[in-house]
Structures are given as structure tokens and as C-alpha cells.
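Following are the structures in question.
What follows is calculated from the coordinates using simple rules that are stated; it is not laboratory data. All values derive from a computational prediction rather than experimental measurement.
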Structure P
């Protein structure tokens, strides 16, 4: 999912990894032209009641590129990311973000939780992080 190695996305998992064929079919059904959007991958997570990393692993093993990150961080064609720094800093969001930092980074999962708890779009949280120069890491799907 991150940068494709010379051997493809599947190389990072090794040759011993087994995949549920039905789950793989569900992931492939949500893909288009060798790509799957983040939101589509999370629909599979919800429908199959599996962890996001499992769906990300299937995407890798099927050599699917994850696009359109819901935080706007990657997968938006030539511009790479869609998120831009927030115009204003919301002190309530800033406090939640700073309290959730691990090693000076915010995890993808924590960004989602903050967005949900504050009833704001996920990209509003990532835009704030861009403004505060806080890196978001540990993609739930394993892309980064």
C-alpha cells in the first residue's frame, strides 16, 4: 500500500500469508482498475466485521493501490494529497489532538476518533494537523 517495492505490495507480507478467498473477492469487488478507495476498503471492514489491517493486507496481496485517503493524506493523483492546512485553529480540536499524540505523531485511528467525537469531517482534523505541523501516521489499512 505504501510505496510499491520492486516485487509489488504483496512482498512486504511474505509468501506464507493466507487470505480468505471470500474476503479477497469482496475487496476486489470494491476495487477499480487496480485501485481501491479508502472509503471502499472501510465498507468492506464494516460489512465483513474484520480489522482494517486485514483488508489492507488483502489489498496488498492483490496488488491494489489504496487511493483517496479519507484524511486527505495520499492517493489524489498528481497532487498526491488533498488536505491543506486549516485556515484557523480550533482550540478544542487542538487540545484533543495534542493529548492524543504518540511520539509527537497522531495515529490515523486517533484522528478518526477525534473527528467522530467532535462531529467534524476527518479532513478537518488532518487540516489542523497540517497547520500545526503534526504528522499523522500508522494508517489503519497499513498504507503508511
Structure Q
């Protein structure tokens, strides 16, 4: 019986010491992109560690670990979107949509090992027209920590 009590106490101690972080932001206006640029999501829904800078579009990783990252975009009517996710200067993945006489949507997601201080950004490329409005937020960028890599 004592073995189980000790295990419970260790589990409880780990749960109390656990760290978590989550971030989610969206675009509330139409963004026309003609040259590559960071998408600056202007409506922050959640940022538990104040790690996102809405003026630059950069999320600075607060603690090393495995993160789930999502991006989604909606292209303006009769337009296209081309988004790329970067970790520091390293390309990770893309999302692309193009449609005629309609709106086009694209999404992508990944689980990434990130280190404290890494910068995660979404880059808009090509002739992208990202749709958004204050009451219609379709273009989003979100991430959360699955687990840490140990002491940071």
C-alpha cells in the first residue's frame, strides 16, 4: 500500500510543477500581400505567456518542448493564398488555396520540437489576399505545448 501512496505523491508533485502555454490569434481585416511578409494577426484570442508580438507576427517560444501548431487561411473572393510556417529561418510547411468565383480556404498543422527562444512565424507569399473582418475571423494561427523537454 505504501508503494501506491508514494507513486501518487510523485504524480501529484509532477502535475503541480507542470508548465503549459497556449496561443491563438486571428486576422480582422483583408490583407493584400504582394511580396513575402510576416502575417501580423491583430486579434489575440489567447496568449498565456505573452509570447506573441502582433506588430511583427513573431511568436517567441517560452519553453522548450513539443508544440502543436495550426494555421488556417481564407482567400478573398476570386483570389489565392499562400502561407508558409517558419521556425527561425527554417521552412516547415505550407498552406495554399486558389479559386475562381468563390472564396478558397487552406489549413495545415504539425507537431514540432521547439526550443526556448525559437521564433515561429507565418509568412504570406505570392499574390495572396487574406480575408478577414472584425466580425468574420477566418485566418488564424494557433499553437500549444504538448509537453516540455525538461528543465529550461
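Numbers at a glance
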quantity: Rg and Dmax of the Cα atoms in Å derived as 15.8, 48 - corresponding label from P, Q; calculated: P
quantity: Given 34 for relative contact order in percent (Cα under 8 Å, 6 or more apart), calculated: source structure among P, Q; calculated: Q
quantity: Origin of the derived value -12500 (helix-only ellipticity at 222 nm (-39500 (n - 2.57) for each DSSP H run of 4 or more, over all residues; to 500); candidates P, Q); calculated: P
